[in-house]
Structure I
């Protein structure tokens, strides 16, 4: 199968095409055979709006939607070109050599989501293709199974003993999710206020670094002393698995105020960045490990935009190895919002449906039934 993925949940206009062979098996992990199938990412095109939103210090939903409208047609054509596919066939049934369309339907920014969904519906209608809506967060989980563009690989649908503990970290989400099987998820912890990625952005703004803050904080922290300022890791000792980052952000604000400097020098900024980064990541690692022990999991996964953070990736790996846990982190190109993860997740949901056992007709997965849900959860 060839699956077209479309992602417009925030400020990336993304279109990807993946190719799979066969159907995944949904046998229980204890059976030891978890449905190995071939998968290949044919293209993964992303148009970022970072420069547009940088001057506002964050994403403006209506501006993001406007840019999606301007860019999505071009990104779609480029994805087809990179996948060596064409729309120019004279045979109607072969005008778009795609078997399934998968599109993010939530969660995300409503105006932005609507652009991707409307475009996906139009393609499904025009070419009479089945279409399926995808949960953006589930897409991040499945990003762990993606390899670089053009690389043939084996898709281990469940390559670990179930359940799997997932730490999803991004600008809008900080969640610990127990994956009990495909499509079976249980949130055991989430942020009570700011997501960790949002905290990175706000601290970067306090330090005058710009937007997005995550990469800038990470780079600046390399030259700093993480022990220089004893910043708190909120809720690290709480008995639950929830998170809170508003207190840490406020602590940085008070620290900068108490330093009583008219202008922070580069070393002071580096020390603050390093101290903040350590405090933010420390609580993620500690709670993930404690949850893994309580729920008796053998495998843990990391995903989301913040999973690109070098220190987090390093500490996550160290924690897993020291505690004899299997672990997985997405390749860097799949840490942020992308359409390849949406295509793979769409394939997984499609293959599980009884309708996919029959002739794959568009009316089994009609475009008219697809709806946006900006607050979609597990």
Structure II
């Protein structure tokens, strides 16, 4: 498989910064996307970004008609962030920051203050339903100002249409209906819409079967219908990451590796942080490369930082403590889970360094 590193001059963070700059928000040294800034010169009343979770370029092109609405409007293939996964990439889209800056690195993150791996969005101890704390852990230690708040603070109008913000659309139809309602309001505005498909289906059913095709076709039809109802609107459709099918392994089935670990890995099954006991580093490196060396890159913390794998900018105070001693990054069709149940549950995956996971689309629909 082809290894693809993130392009931090041509990624989803740059899309967010283009929008922020258009609404008068300072973005420091982070550049925007030239294509967006060219389009913004037309001064549309509404800018709508619709993010479809997991709809990478390869997913869109292999599952949908080349003559269909989505493929006809593909204007740019560009980069996710690392890791190419929902927590990291949607937070970059919602903040205008790179993962090293906002430190929402993956589905599970380690927080040294409570000495726990935490499932970030659910605020539970990883692998359990037990609350991680009486407060929202990620919000307390890695809080950030979202784009809607930034734009409103700069005197603009901005709104959400996502399942995670009030009012909560119950399905994709409701997400689209809210966009259609908001665009009619007076004044220039930014609308950020999100839906959790096709990611949800592909995790469970795989990336290229009839289930993935069907959910994508339903979304494509509804978005085309919505675009016909919008006026004076620039509709930008993108994804947070791509997807691929993968086999799974469970690290608990490798006792010589387990005896080296301080704690179970976190971040993602295709981007694992590994905290190693004193005196066990040599054993760990030898065993990991023997078992997974053909499928994973094993990087030291220093190598990760030198590569700026999680992006440029000022590192968040939590960043160093989340990395572990090593980072194992998937470059092929294998994912490493903490449990046997997880390895048997997921078919479609993401968060590694393959082209399928990293390359995302930017669709441009100019609604007159």
Structure III
């Protein structure tokens, strides 16, 4: 039987991106052909899913969209929602793209032609991993630096016009604001930036040296606070010095976002901000930061998932099977959805305290690494 001549042997125009990449030592037409197929299918899959998602989202939030300004709906919500949604399901899109276009190559006997020309299975995997590297870098940059600022506008839109999930009130708030300094606020109203029955105690080697109490405390900007109807008690041995006043501007290293933690706050911080926030909250003894730690680990785990799912998808679909690509796509969808489900389940373990956030986010990757190695060895030995 004659082997079909693969289309990647066609000459590339001198001005194309492929021609520029071919100038890289070791980069071949085969690499460019597979990368173009991979990334093209990946982008097409994202565009298709996003189009469907927009229709469902409009149907679900139609009442909110009708009462909101059109400009805000387009630029504050949809323009920021689409990259957020695409990045959340990037592993799924990667897997589907690999399964789809590799099964098509196999059904057209192009994989057979490549292997018959002396290309090893290991060498054939290289452009797949190069494409996965492009996706992983894009995923990280989006999740770490680009999407968080966009989420500020998106979440503010949903809080204003869809459903307000912002936490604006707190009670019995206690935290360590600095080494040896403990702050307490009986009640805080974020709509007016005002706290009631405030106290700040300073300790020196577990000995109370100063205590500031105030009926009202108002937040200005950054760490600037204003206390009203205050009293300061300084202790020195058996002596006590009392200072009273009606108003005092002071610096206290806390902000309302440090103790009023909403459901989606972790999605609005860039990775450097997220690390700083986690470190600062741990120093203050605040335990309600699991969602921030999970988000930090998830951003790295998603990048690794691009490589793992690419190897699994390529190993599954590189062989020509009877009945076309339907079986491969079905297996691919089952594995990709099981990966997402597995990640969701393990994240609940971290929230419940059974595992650390790092372990919870990397367990699915570790399990699927072994699946990828098994499928790769089986495919390369056939």
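Readers should treat all values here as calculations from the given coordinates under stated rules, not as data from a laboratory. Bear in mind that the values here come from a model prediction, so they are computed numbers and not experimental data.
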Query raised in the report: Of the structures labelled I, II, III, which one yields -9500 when helix-only ellipticity at 222 nm (-39500 (n - 2.57) for each DSSP H run of 4 or more, over all residues; to 500) is computed from its coordinates?
Result: II
Report summary line: With relative contact order in percent (Cα under 8 Å, 6 or more apart) computed for every candidate in I, II, III, 25 is reproduced by structure I
Report summary line: Working back from 10, 29, 20, 18, 14, 7, 1 (P(r) over Cα pairs in 10 Å bins from 0, in percent, for residues 186-297 alone, computed), options I, II, III, answer is structure II
